[in-house]
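Derivation of every value follows stated rules applied to the coordinates shown; laboratory data play no part. Small disclaimer: the values here were computed from a predicted structure and weren't measured. Cβ atoms are built from the backbone, for glycine too; each structure is taken alone.
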Structure 1
C-alpha cells in the first residue's frame, strides 16, 4: 500500500455526494502491479443525534436505550467510508463491492450522546478465490481513549469468462447441522424481513446502496430482487441476542444474501466463552450469515 492520503473533516462529508460519485465510477479494478492506495479520513469529535440513534434502534429491533448498540458507530462512520471508496484513486467501483465479513470490538459501553472522534482507513488488500478482498478499518475514540474498532472486509469479485461453469459452493446446498447438542440448547427466533426493510434501514442509517432499495434498482446489479443490508441483518441478530456486556468481540461472515421479502430463522448456541449464531432462510436451505460473540 502507498503512503496514506489523509483528509480531515470538522463535519461529516455529504452522503448524497458520495453516492453521486459512486453511480459514475469509471473504474476498471486493480491493474497488474498496482496496489490499493492508502486512504484515510478523520472526523473530529461529533456528538451523535439522539433522534437518529432512536430511529436506528427502532428499525434494527433494539430496545430504546441511552447506550449505543455495538453496530452503531459503523453507521456514524459511513460518510467516511463512502469518501474513501469513491476517491478517484480507489480502483474499484464502490457499488460493486460485496461486504463479506465484519469484526467489531467494543471496549466499553458507549453512551448515546457521547462525542466520538472517528478515523477510517484502508487496511490493505489480498487475493482470494473469488477476487480481491479489501479491509476497511474504523476506530472510534472518546476523550482520547479508543472505545471501539471495526474491520469490514469488502470483496471485488473476479469477472468470470462468458459461458464458464459456475462451481458448486457448499453454502448453495442445505446448511449443515448446527452443533451436536453437546454444548447446550439451541435458541431459535423467527425473523420476518419485510420488502421495505432496505428503504427503512437506508432512511435510518444513510446507506442508500440501490441493491437494497427496490427490485428494479437491484436488478441493474444482477439481483432478482432487493437484498437486505448485511449490516442490518447483523444488527437485527444482535438485537435479538443478549449482548449487554460492556466488552464485546463480534465476528460475522456474510454468506447468501436475503432476498426481500423473506422469512428467516436466527439460531444461537451459548458456550462458556461466548455465543455462536447464524441466520438462515426459514426453510433451512440458505445460510445468510454466521457469527460469534465473545
Structure 2
C-alpha cells in the first residue's frame, strides 16, 4: 500500500469515528436543548466552518445565479428537513438506535434509483427487505417478545425519514457536485438550510435554552457542530478523491459500530443482544443492496 493510499485510509478511519461520535454527544445536549434549535444552530456553525475551509483551500465560493433556486431546494431537503427529523429522532431514542437506522440510507438510495428507471436486481430488493427487518428488531429491542415502545417507534420513523431525505439529497446533489464542487455545494446547503431551520425553531423554542446548557453541554454542542459535520465532510471529500466512492462506502458501514461503542463506553447506552443482532442484520442488508447497486452501475 503506497503512502498516499495509507493516508487516505487513516483519514477515513478518523472520519468514521467523528461521524459516529455525533450520536451520543448530541443526546447529551438534547437533555436540555430542544431538537430543532439544536439541529439548526449547530449546522449554522458547521456551514460557517465549511466556508472558512473553502477560503483556506482557495476554492470558488460564489454560486451562479441559475443555481440559486435548486441549491435553495436542496438546502430545505438535505439540511433543514433532514436535520429536523434527525434531532426529533435523537430526542426520542437511544443513540445506538439512530445510528443503526440511519444506515438504511443505502436502501432508500436503491429505491430512488429504481423509481428513476435504473433496474434493481433481486439481490438489491432482498437487501432492502433484510435491512428493514433488522430495523424492526433494533426498535423492538427484544428477541423473545414484542416490546415496541411508542417513543422508539415514533423515533424510528423520524430516523427513517432522515435516512430517506439524506438519500434524496445525495442523489439530487450529484450533478451540482460535479459542476460546482462537493465542498461548495455542501457549504451553501448547510448554511441556508440551517438558517431556515433555526428561524423555524425560534418560533417554537427560545434562545434562552443556550443559557441553561452546562459547561460540558456547551462543549458537546460546539464539538458536534464542527467535527462530525465540518471536519468529517472534509475527510469524506479527501476519501472520495483518493479511494473512490465504493471504498468510502465500506467505511460508512462502520459508523453505527463507532456510535454504538462510544455510546456504550462513555454514556451508558445499553448494548442489548437485540440491538447487536438487529444492527448486524441491517448491515447485512445494506451491504447486499450496495453490492447490487455497484453491479447495476457497472452494467450501464
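Couple of notes before you dig in:
- If mean count of other Cβ atoms within 10 Å over residues 67-74 is computed and equals 23.0, the structure in 1, 2: 1
- Computed 0.10 for FRET efficiency 1/(1 + (r/R0)^6) of positions 115 and 131 (r between Cβ atoms, R0 = 25 Å, to 0.05) - originating structure among 1, 2: 1
- Among 1, 2, structure where distance in nm of label points 7 Å out along Cα→Cβ at positions 187 and 275 as derived comes to 3.8: 2
- The maximum of FRET efficiency 1/(1 + (r/R0)^6) of positions 35 and 75 (r between Cβ atoms, R0 = 25 Å, to 0.05) over structures 1, 2, that is, the highest value, falls on 2.
- Given 0.5 for distance in nm of label points 7 Å out along Cα→Cβ at positions 27 and 267, calculated: source structure among 1, 2: 2
- Given -5000 for helix-only ellipticity at 222 nm (-39500 (n - 2.57) for each DSSP H run of 4 or more, over all residues; to 500), calculated: source structure among 1, 2: 1
- Among 1, 2, structure where relative contact order in percent (Cα under 8 Å, 6 or more apart) as derived comes to 43: 2
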